[in-house]
Structure I
Amino acid sequence: MFQKIIKTTKKKIGDKIKIIPQWLRIAIAFFLIVSSILINIIFLYRYSYRDKIYRNVYIGGLSLSGKNREQAGALIQAKIDNLASKGIAFEYNDDIFILSPIISTGLETGLAYELWSYDSQKIIEELYSFGRGKNWLNNILDQLRLVFVKSTLTANFQINELAIKKVLEENFSELASPAQNAKFGFSDGTISIIPEEKGEIFDYFSAISLLKQRLSKIENSKITLTLMSDNPKITLMEAENLLPEAQELLNLAPLKLSFSPPIFYTGRKQFYKSEWRIDRNCLEKWIEIKYSNENIGDTGIKKIYLGINKKIVGEYLLGIAKTINIPAQDAKFAMIDGKVVEWQSSADGFVLDIAETLDHIEIEFIKNKNNNVDLILAQDKSTITNENVNNFGINEFIGTGKSNFQGSPENRRYNIAHGTRFLNGILIKPNEEFSLLRALGAIDAESGYKPELVIKEGKTVYEYGGGLCQIGTTMFRLAINSGLPITERRNHSYRVGYYEPAGTDAAIYDPWPDLKFINDTNNYLLLQTRIEGDNLIFDFFGTSDNRRVEITEPVIYNIKTPFSTKYIETENLDPGEKKLLEHAHNGADAYFIRTIIWPEQTNKEVVQETWQAHYVPWQEVYLIGKIPTTTDKNF
């Protein structure tokens, strides 16, 4: 019975196969053969590029087809370094300015900051992942398209647009003539109106947009600056209506700014002045004509009114703040004979709230015509108090960081010691993200720092902060050795002897770059700092969670010789006179590996990190006296 059913079924199937036309059977066979061939070709194609960047992948004009990560990295880094050495030219008529990615202040201070930078590793990963980073179907479609069509990707970079705009303004501002608003003029106690003037300004926004296009392609073709019309916002007719009110305000002189310590203040400082009088001559500089656009429905209405020049008044208030501010004082501690001992008690303070005071002056003096105005104070509370010190869990050594500053000049040595005193004894809370710049506070003369002679835009000026990168490097090494997660760190742009071995340094420069890390020990960390001879040493004390940290010695490779000598024009030297600013430094790449091993009971996975650093070759730099007929400008 079953055999009969099977025979009948086979007969039916055979009959159905005979029903399929021969041409269709040939088509199906052809399709299967072609599909098989295509699948094999795709498989072989993908296999041949298994550890390489796919065909027809470019960045700018550079082909990375068939290159592995190492080969692509070398080509891209060479292109980035070439751009760094040549810079990007900005021009207007016969004036040319070469913008370089690194601004070095010279004199071997180690102070340098970047206008733009590339993340070469991220660029390589984006190139390699093209054709691999999507679902399988889209990946295959991308791979097939790359066989026939060129695909140009953009480079990943960071840019400091505000700093670039400032540098361009410093070098081209003399060639522009911004519009002048109508304003007050004062002569022999009388007020008049100086008429407005139209002007022209450079379109820096468009220039920076073009710069970003160049950087995305890692190319250095020149950028031509263009002027655009700049119309005044305040006209003579609008300003004339404010003359009577301005005269009324000046007749209220002197304006009295009053101060008294807040009620909560217990007295860490004796105050000798509680009132500042602003006479008429000073008020003439404070009062100005302002404008704003107020939107009513779909109509924009310009409002012209009297106010204070917040830049001028703000600078005056800053001077007052320096005499009355009492910043909060955090408790500080030391580890002595295995015990935590307080050596500085916490205390709340207060500071002059400059922004609120400026608004208060405009309301009380300008609007209400009151010539007696109180300064606005804000409470400044300490973040680390001396309560429950025994519960902080500080009972054992956690880690150390060390660097050497042998050969540092006097002011650099002083700044290192001074900044180190600011940090000694501070506590870092559990899960707190520590910012080194925030911990150091203001870096200026008022904070006790000494200046270094540095070079900016071809001029020799004083700048504060020489030596603080020694602190940044030491703190980075402390955080690395302690196994803490680091959330922000940049190595120096070029190798500096104070921070050897290469790859283990950290640059800090207010306001960027900063060094940041997180205290993930679940307990407080106590920072102890000390100087022994030419060695700067930072230690952490707290409660160990028995994590183990293993760090390899830095590997330094890809050493490159410096570019040709660089000359910075200045008017501080006789025409053609030269002065050496910096010696040459070889470029290099470096890396080290940090492994963090956790106790078994934590069930945490081993963390292995590769910390990489790239240093550009840094040429010999000379200051050269500007020759009057020369119009080119260089960093």
Structure II
Amino acid sequence: MKPRFLLAGLVAATGLLTGRADPLPTPAALAAETARANAFFDRVFDESVARSPQTMAQLGISKDTDKWDDISEARALEDLVIDVQNLAELKRTINFDALDEQARVSYRMFVYAAERAIEGWKWRYYNYPLNQMSGLHSEAPAFLINYHPVASVADARAYIARLRGMGPLFDQLIEGVKIRETKHIIPPRFVLPLVIDSIKEVISGQPFDGSAKQSALWEDFAGKVGALKDIDAATKDRLLADGRAALTGTVKPAYEKLIGVVEAEQKLANDDDGVWKFAEGQEFYAYALRGATTTNLTADEIHQLGLSEVARIHRDMEAIMTKVGFKGDLKAFFKFIKEDPQFYYPTTPEGKAAYLKRAAQIIDDMRVRLDEFFITKPKAPLLVKQVEPFREQGAAGAFYEQGSADGSRPGVYYVNTVDMHGVPIFEMETLAHHEAIPGHHMQISIAQELKGMPKFRMYGGNNAYEEGWALYCEYFPKEFGFYSDPYMDFGRLNDELLRAVRLVVDTGIHSRHWTRDQVVVYFRDNTPNPERDIFTETNRYIVWPAQATSYKIGMLKILELRELAKKQLGPAFDIREYHDLVLKNGSVPLDILEENVRAWIAKKKG
């Protein structure tokens, strides 16, 4: 969760923003105006963070630790007013022409983020607050488990207060769901049973029922309280009793109320999948695509690009098929890859543990070679963990959750082990590169560790840059001897194929009226993905329109700019310098990334 004005998908900036024609500033004036601008950016960032207890927790700020974010309609309107006021203040008080180069980039990013937030007010209901991929029903317990430390009695009482606050929080959530119902914005029918299953998982186990297992929340709270030192047993017992009472007296009824809301929505839902079904749905999808890709590519252009990339990757896969001596066509090879047990750990505790151990080794193998590819490396620690049971049914096969800026909470590479066929052995190397090192963990950690950069650039981001970088990080190790096992190289291509397929099916669903069954058929015909993976991926694109297009668009731009630099600079090109340039400016829109690269090329050429 990011501060309000740090919206994913900053729109590309074009030209100067002020229209002033002041004389060229002196170095002293440049430094002074830049300092004023950076002070403004940081003040606005801090004010935004202070309005979000959950963001403060994610940033390691110990304040309002007993509260949840306010997600009411009134707060949403307040946030809009603040965005408008901040934008007006920036344009009124800061002279763009008197800023240094980095501050100009910050100015442009801030302006277009604010303008996108303001534009997005029209579309604020065009989403599903309850879906199988995300939503407070799963995010609230995950937040408590991952972001609420208990190092004192006060921390434990704040945890209990948050448990008690889940009732009012869910009431606000339900209010938003009901508003969407009046606008006929209701998830497709298939989504709702998955949400109910996820909710039931949260409130199964002790202390919610008499089963032998502990619920995830009780296990977390009891474990954290049990680990407290220097407090007497009676105090611990009181804390545990109060936590148990909050879970059974507030949390359980809140979730049961939510189940009732979802069951009522089932009677209203139909099978229409794409956002084309909404009023002005195509206009909304164009807005969503601009945000996801930070480009003005149309749905048709993205669809055609996807078809072209799928065909190219299929040819590369056929070359690997020949290399390993497989007899048959590509679909037969897909079947072999999908069904042969050599490519999967068993879905047992031992199989899951073996996967996690090998994933950690792959990360270590990359870590020892980082100096070949990077000048700047992250300081933040990294863990490899299983996805918690209450969110594993709807979660992706793997994902990353960033750590705190001070390093006190490590970044986490999560692996979904609910079905080990969803995380095949041949994809282990590419997944680790994407989610951990040198992908998300490295990029996000370096951004958080930047010096002299406005905070919103350290902690904000956009999908096209971040997912594009992570997908690029799956690719470039191939050039340096990684993926020596041809099946691991096939896994790399298979993950790239998935991102190309996303361009086709996301636009197919939301712009071309593809049904869910059409997407499943396309997956089966063009990928070796297991059925559960196809199920999860298809459902994801339906509830998160446009998001999945960001990966391939961003990766292609980063690779295109790298090849431009290699061509222009020849022997002077250094991949470590290129990577440093991409990483040390934070998460920027793709057009600003291109400007940065072109300026770097020009400077090196002299």
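FYI, it's all coordinate maths here, none of it is from the lab. Bear in mind that the values here come from a model prediction, so they are computed numbers and not experimental data. Cβ atoms are built from the backbone, for glycine too; each structure is taken alone.
If distance in nm of label points 7 Å out along Cα→Cβ at positions 25 and 553 computes to 7.5, which of I, II did it come from? Working through the options, I get structure I.
If you rank structures I, II by mean count of other Cβ atoms within 10 Å over residues 209-216, which sits at the top with the largest value?
For this comparison of mean count of other Cβ atoms within 10 Å over residues 209-216, the top structure is I.
A value of 30.6 was derived for Kirkwood radius over Cα pairs in Å; which structure in I, II was it taken from? The read-out was computed on structure I.
In terms of relative contact order in percent (Cα under 8 Å, 6 or more apart), the structure with the greatest value among I, II is II. Using helix-only ellipticity at 222 nm (-39500 (n - 2.57) for each DSSP H run of 4 or more, over all residues; to 500) as the calculated read-out, with -19500 as its value, let me know the right label among I, II. Value -19500 for helix-only ellipticity at 222 nm (-39500 (n - 2.57) for each DSSP H run of 4 or more, over all residues; to 500) corresponds to II out of I, II. Computed over structures I, II, FRET efficiency 1/(1 + (r/R0)^6) of positions 153 and 593 (r between Cβ atoms, R0 = 25 Å, to 0.05) reaches its largest value in I.
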